[in-house]
1. One of I, II was used to compute helix-only ellipticity at 222 nm (-39500 (n - 2.57) for each DSSP H run of 4 or more, over all residues; to 500), and the result was -8500. Which label is that?
2. Comparing structures I, II by percent of Cα pairs over 21 Å apart, which one has the largest value?
3. Hey, distance in nm of label points 7 Å out along Cα→Cβ at positions 15 and 71 derived from one of I, II reads 2.0; which structure?
4. Volume of the Cα convex hull per residue in Å³, for residues 7-62 alone was computed and gave 93; which structure, I, II, did it come from?
5. Work out the source of 2.3 here, i.e. which of I, II gives that when distance in nm of label points 7 Å out along Cα→Cβ at positions 23 and 119 is computed.
6. Starting from the value 4.6: which structure in I, II was distance in nm of label points 7 Å out along Cα→Cβ at positions 47 and 79 calculated from?
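Any read-out appearing in this document is the output of simple, stated calculations on the displayed coordinates, not a laboratory observation. The model shown is predicted, which means the values in this text are computed figures rather than measured ones. Cβ atoms are built from the backbone, for glycine too; each structure is taken alone.
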Structure I
Amino acid sequence: MRSITAEEIVELFRKDIRARKMFAELLVIEPDMRLVLINAILRDVATKQDIERLKDSITRLGERIAKLEGAYGELTERIGDLDKRIDSLDRRIDSLDKRIDTVTKISWATLLAIIGTLIAIILQPLLGG
């Protein structure tokens, strides 16, 4: 006589719906088996408390996201303000560069005029004037 494997038993139940129902009824009738089945099923069932905790967690996450979005908006606004201030400073630096260039040119012109005057003063007695 050949022995049947657990895999073969499962395959037989898979093929025969009536036998599967009969086996399920036998399991449910037995109080100890029913308790085992109920406990196994209950492990996978979420309780109202589980759902409430999950809802609370989702609500807190939503609040955190809202705060982060607000902070992001503020940072974006501050970065925009900083960009404007940097642009203003760039314009002021450009203006100062132009002023420095003007002062440098005036200084060179003044220096050349002074040197020319000094040369004229020094050369005047030598040239007989």
Structure II
Amino acid sequence: MSKMTVEVVTPERVVYSGQAEMVIARGVQGDLGILPNHMPLVSPLKIAPVRIKTEGDKEVKMAVSGGFLEVRGDKVTILAETAELPGDIDVERAKAAKARAEKRLAEKYAELDVQRAERALQRAMARLDVTK
């Protein structure tokens, strides 16, 4: 099967750089499955896991917090605010963050920043998903 170059970059570092058979990410309008020779594309990303299928059944998973995905030629670039590999994630901390965000959303205080709490919940859920 043909391959494409994939890079996942944050302001701090290059999180992933390598060859892949497929990239699966969640854009704001739905899930994206990118294969080699895909048409050019730029899409904003949601806070969600990204899966990079490298060879056969092997894949790299990471939790991505927003950003953009660009496809140009046989190269996929993901520019993200944060991107965390499973080994970089503190599972207990992510569980605690998820519980805090759920509690804030359930309390419904007038001064509650709902969007902030929802983003915190989405980040925690994405982190937990990639550690499974």
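1. Numbers: I: -32000; II: -8500.
Structure II accounts for this read-out.
2. Working: I: 78; II: 42.
With respect to percent of Cα pairs over 21 Å apart, the highest-scoring structure among I, II is I.
3. Values: I: 6.3; II: 2.0.
Going through each structure in turn, the value belongs to II.
4. Values: I: 137; II: 93.
Computing volume of the Cα convex hull per residue in Å³, for residues 7-62 alone on every structure in I, II gives 93 only for II.
5. Working: I: 11.8; II: 2.3.
This figure was derived from II.
6. On the way: I: 4.6; II: 2.1.
Label of the source structure: I.
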